[in-house]
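Okay, got some structures for you below.
A short reminder: the numbers here are calculations on the coordinates, not readings from a lab. None of the values given here were measured: they were computed from a predicted structure. Cβ atoms are built from the backbone, for glycine too; each structure is taken alone.
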Structure 1
Amino acid sequence: MGIKVHSEIPVNLQKAFREASKNIVVSLMSYVVTSALNQASALVQAGTVLNHHLAGGMIDVINSAMPGSKLHKFMMDNSAHMPQRFGSFDVSVGNQMHGGQSWRGKSKVQKAWRGYTKVRDPIAKTGMMPVSAIDFVTASATWYGGYRQGMKRFKGDQKKAFRYADDVVVETQGSATTADRAPIQRSDLGALVTTLQTFALGNWDFMARDIFGWKNPSLKTSTRVARMTKVLVGMTALGYVFENLIGINSPMPNVVGTLMKGIKDDEDLDVLARNIALEIVEVIPGLGSIVKFQSALGGPLVDVVTEALTSKKWGTLIWKLSQLAGMPMGQVKKSYRQATGRAITSDISHMLGDTGRIRQQAQGSTLDIITGGRYDPKAKSSRSRGGRVGRVGR
């Protein structure tokens, strides 16, 4: 309903939370190639519900782009969700794309910050356009597929089919509209600690209720088994396309791929079981990042602040401060690593006089430089991946 959630937190601190969340979104997502590509991964969830109707929906998306087609207008005129979807599929992204200035004071610092964001925001929003566009295309294919399925399910009742199509989009791909937000995202502090977790929260509910049937007695066992199978197949296929063909980290767990790789590499049973468990736990909002990626409790902002405060190298400190300032430099870091085989933070540290060994790795191909390639951090997981928006885009 848009009613402001009451909070005992001072107003200025709430504004700081909103500004920090916007800045982290810009630094992590803007101009990052993998962030845009990852949006298409939601087709896996849509396919488990829509079956062959999703293919029809994808054809409709292609036809809607043809000269003279009225398909796009048909969707926008009859959907209650799609007209507001572009740039508002995630709470954090929506705040960046459509939010106004948080700081309106007259101090020199506030004036300087407004001057900076006045220049930064148009650049950042341009960098977010590919993410929003691919999300919208994915959601459109789902909507058309949902409409097709709804027309068959409700025997030609268009009103019910329209409502059903909207529901399928929101259930399988998340939404930043006020009515669809998880309760934790309805306050500034909650939105901060769940930065880029809108999809993850919605996906957790979808997986629990509509795949595994938790508190959903209407879901038949046969349907549950079929959907479990389809989601596993979809995640495996997605992992193959992203990791084997494109050469970037898959935005979703790949249980089957991890199992096959473990068998091929002759891993010990305990190591294989641990890696599979890490894949499974990844779908749990918040916990997945903490357990699998060793992220800090409290979201990406806490991660950035913690690393800035504990860093002993100038390069890392400068980079973390640039993230807090919302500089859209995430793709630069990834591409630099692939082009030179070194971390840009290490090179900055050395230029500023810090000593220490620079870890050298293999340089990437042209495609790796463009996408940022795959990245294996020093963590207890076998690999890390850049998540679909809503799953913390690394």
Structure 2
Amino acid sequence: MFARVAALAGVTVALGAVPAAAGVRVFDLGTGAVRTVAGDDSVLRAWTPDGAGLLLDKSGGSVRLDLATGMLTRQEIPGDWVGPGGQRLELGADGMSLRGADGRVLASYPVMSFLDEPAVAWSRDGRWVAFAVDRDFYVVDAATGRAVLHQSERETALTEQAFAPDGSALAVAQGRAVVRIDVPSGHRTTLLRTGDLPGVAWSARGQIAITRDRRISVVGVPGIRVATDSTRPALWSSDGQLLRFIISRAPDECSPAQDGVGVAAPGGTPRALVAPGTRELRAALWSPVAAQLAVSLGPEQKSPRGKRHPWPRRIARDYAMFSRRGDAAVRRLVVRAARSLRRGADREAVLSRVRLDYAKVADRYDEALDTAVREAVADELDRWLRAAGFEPIEAFDEITC
């Protein structure tokens, strides 16, 4: 018998569209053209600064893909926090450091990051860099390393598009409010109070987008109603006309959400470019110079299948329910799962159906959620999963909603 633990899964709903194939695709929002530029062995890391190519991780190393010719050349991919002037932020054991374009350390900042990666934004002209690590928030002169602003009294949510077009201010979320922070004075102006911690992005045209669950607000103009993944904020295209957002959809009310990509203009109708599906959404990055979006998808996520074993000859009838009818109701969902596995269904597809069926049984029989019942169901399903070559059930949330 395997030890199991209870867990929770969040579910959201979003738009639908035709699923995209694995690999890297480039969507030209101006012409409507879509093309696949790399296979599923490639992971998109960044656009080149001139927008003429993509930087990819491949099994053989890092490469630059020229979009006009398709030519691949080996190229080291810079770190995530390299500014327009070549300066680089680095996170070490002692905190953050800023290096100049020549590699010299200009300054260090004593911050600690225990859980999350730092959030970093560079002003468009490269003069300023802002970063947030846990409760520390800095705005730094990128040429000298001098910190012109340091706050540690509240949590700050920062996106890569936090700076105003001219670099004179930032828009961030602090303490459940969206605020404008002037640079270098640090003067704060509250733009919006909200019940959650939203993502905030400032466009090249001066519009501020605020990503929250089920909508994207745009200060001063109509927003966009869409079920978004608010942990990954909507970001503007380089011309400031379109927003890219992550859409999430669960196959059913009991399964984990899947991710896709959508775009919309403020006040416009959202359009799904890539439908949520079983392929991992690896990246969705705007070109730095055009209304082009590069989307990287992984191969279809299927449960690994190992050695198969003989199918069980019978399905148990006793599941510790309080009545024969209860046991029969539970057995029916096991029978459905066993038949699906024998027909070659994937592990997650089978367990997704089990979760739905189990929820119906639990609505009628309260004892269905007792540990003894769930353990009995999991033990019986394990016999069939093992026969199909799949891993056994690890946690009760794999079979109950």
Structure 3
Amino acid sequence: MWTDAPAIVLSCPVTLRRHHAAVLPISQLALPQCLLGAEAQLQAFVAAAPAPRLFFAPLPEMFCHARSLAPVWDATGASAAGPAPVHLRFGAVRAVRVMRAARNHVVLAEGRPAPVVTPSRHPFASGAVVPHAVERLFTWDAAALLPTRFGGGAVPATVLPDDMVAADLGGAATRDGLDLVSLRAFSAAAFAAGEVGEDSADLRAAGGAAPFVLVPWNLAHPGSIVPRLVQRLLHVQQAAAPVVRLVLLPFNECGQIGEVDGLVRLIRKHVADAEAGLAGVFVGRVRRLGALPRLRARAPVAWLDVHDPEHDWSTRRLRACGFEPVALPADETLTIHIETGFGLLSFATGMPSLRALRALLEQLPTVARAAVRPRGKAGRARGA
């Protein structure tokens, strides 16, 4: 269906500071991380379908008329009189953008919309509607619940090959490409600006005293339980002798890395011995896939939110990278109310109860199980 396209322009939510032009050859792609989310899905697609006609547009919605596609014609050497380019959008349903005067297709890793109860009347608030200009959907799962077009009507869909999830894996190991910093030392500005590395006092102090566990954090999912999970875990274990140290992996980040600062404020407000707790929770980012062996050696297990719309894709991706993904129990129901760009949204979700969280910790190989507090009224009252 793309044989006549003069160019295939890819896009995903991204901060603009990393790109210097409206359209770039795919070789100049500069995404912040490559393990999970839209960035990883885009790069896996590129690895599976390399072509000289692939380009990247940091802000596809800026192209509002056929005349504005001049940078595409300049980049490809094609003529405006010929067929229109194809635009492939990666990312969450709520983050879909279209390139006018192009043929718009969407690549979705969201298996199903997170349950939403919302007073918002924004047409895209539900996460189950795409713009009317979208001609086709590509999904990673044949069982995915597909969004409909704005105004009604189904969108034709094609399932991508299973092996595309890991198409970009298998390169040589590298010495750098991994960022790892504790919440106590975290700076949103420094993290957004570039490389942070993994040499910090808190990381060195952590040593081998307790295992590390990865916790993917989908910043495009406003109903994520990750902040509440971190707070609850810090209530369950002793900050000075933790059973487990979390490595949060933010993905689908487009200017929202400041949410990590919000988590820091939440911990300082509600958790006893907050500074010690902040020193034992880390924020991680894989900038180069060659850094995966180092991350895997440190944290081979990953805990995943079963209500994250990208849960299934993340599970497949992490397993392909050699990690052991574990679906978090969701035996305690809760509703998350949060202000978003679409208005006030309320998400019906679930997370591990205190009992389930303690059972999960018992499954981890650790020498610090005695640090788990005995269950009691105080623990139940403080479990957020």
Response to the item:
The value -4500 for helix-only ellipticity at 222 nm (-39500 (n - 2.57) for each DSSP H run of 4 or more, over all residues; to 500), derived from one of 1, 2, 3, belongs to structure 2
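Tell me which structure, out of 1, 2, 3, gives 24 once relative contact order in percent (Cα under 8 Å, 6 or more apart) is calculated. Intermediate results must be reported in sequence, preceding the final value.
Working: 1: 24; 2: 15; 3: 19.
Source structure: 1.
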Fill in: When distance in nm of label points 7 Å out along Cα→Cβ at positions 118 and 158 is computed for each of 1, 2, 3, the largest belongs to
1
Response to the item:
If you rank structures 1, 2, 3 by Cα Rg over 2.2 N^0.38 Å, for residues 126-317 alone, the highest one is 2
